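K.L.:
What follows are several structures.
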Structure 1
């Protein structure tokens, strides 16, 4: 991965813009994860000997891009995990969908369960079994160009594949997301879902923090570039 883009850093936290296609944390594929690149950056920039501590606070799916935050200390990791668990982190995503959502904005509630063998989530109006988790999000259409629709999403929970499966459930699969109903993949296997921003109270400094990342440069995202430029 070339050109790690650091969005925020201090002694406690570091946030970077994750490219689509890169893992956040190592898995069975043995592909090099984003966490390794961040550790290398810290080691080089601060001339740190030995192993670098880096705590993974949250994860983005591999084909998703955008803001990803890590903890540089165990104290920050514990406190940030608590903020996420208590839903005190405001998360904003942007998605380009196949259809215009109807209504144009709304609040979605589903129950999600995941088939871990197939790595596919299912969303239903009522829980299908006792392990199903309640998932909530707010969405609104913020722009459209031709047959491309830019939807802003604020998830209230953090379930597996939540945004992808909930938007698909209302007939708005995300561009490139063949797993959840888009008819064809994107050229490089990414999907047009982007973690636009995270806002929270800093776990140590107790100051408000907002971290945001612009979407990747490609033909589809560029249709909406006037929104963030």
Structure 2
């Protein structure tokens, strides 16, 4: 697993895993390795979205999650594929109560900054599966029928439009409980359904008791599945 920064001595291991992308039950070659470490009650999440065997694009991410489960900061470094004019992109999103500061540097060029206003209680939709699980759990716990979601722009789109967008989405619905087999070990999970876009396809998500996404699947059979999963034992009550 590649990292933006190595694990520090003060960090305590929480969990790690590897997702694999499937299309029609066939691996595409895209994998996401991730790890979570505890820092004084907060969580530091590292992700390596490795597409070197697909379109050649890779994204390394680091995320700071508060003890209450809120994402405070997202840092990403993306590497373009053979067909991309953009070879390197650095993005940072710093979240406050009702706004996000967005910083972008493309191909070692000039630093660009802007801000986007957000509604209180917003969720964050980032293209990393481990954070998707956190967002689904947060959204499902809300009492309102809909909630605001901030979706950062596709990191390889036009550098002139990099702020991201805010949209209202319906609350994910808890459908029931299942048991999933991950590398020969059975995990009880909660099954959610969520309309990815208004009037668009519906996705199904399976989360464990720690809000870790174990599997997701869309209507077109595009699937992310956790193939490896390790977690430190929970302390006894």
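What follows draws every value from the coordinates through simple rules; no lab data is involved. No experiment lies behind these values; they were computed from the predicted model shown. Cβ atoms are built from the backbone, for glycine too; each structure is taken alone.
K.L.:
If relative contact order in percent (Cα under 8 Å, 6 or more apart) comes out at 15 when worked out from the coordinates, which of 1, 2 was used?
P.N.:
Comparing all candidates, it corresponds to 2.
K.L.:
Comparing 1, 2, where is distance in nm of label points 7 Å out along Cα→Cβ at positions 8 and 56 highest?
P.N.:
Structure 2 gives the largest value of distance in nm of label points 7 Å out along Cα→Cβ at positions 8 and 56 among 1, 2.
K.L.:
With Cα extents along the principal axes in Å coming out at 49, 42, 39, pick the structure among 1, 2 it was computed from.
P.N.:
Clearly, the read-out refers to 2.
K.L.:
If helix-only ellipticity at 222 nm (-39500 (n - 2.57) for each DSSP H run of 4 or more, over all residues; to 500) computes to -4500, which of 1, 2 did it come from?
P.N.:
1
K.L.:
Moving on. Of the structures labelled 1, 2, which one yields 53, 32, 30 when Cα extents along the principal axes in Å, for residues 32-135 alone is computed from its coordinates?
P.N.:
1
K.L.:
Using distance in nm of label points 7 Å out along Cα→Cβ at positions 24 and 216 for the comparison, can you identify which of 1, 2 gives the largest number?
P.N.:
Once distance in nm of label points 7 Å out along Cα→Cβ at positions 24 and 216 is worked out for each structure, 2 has the highest.
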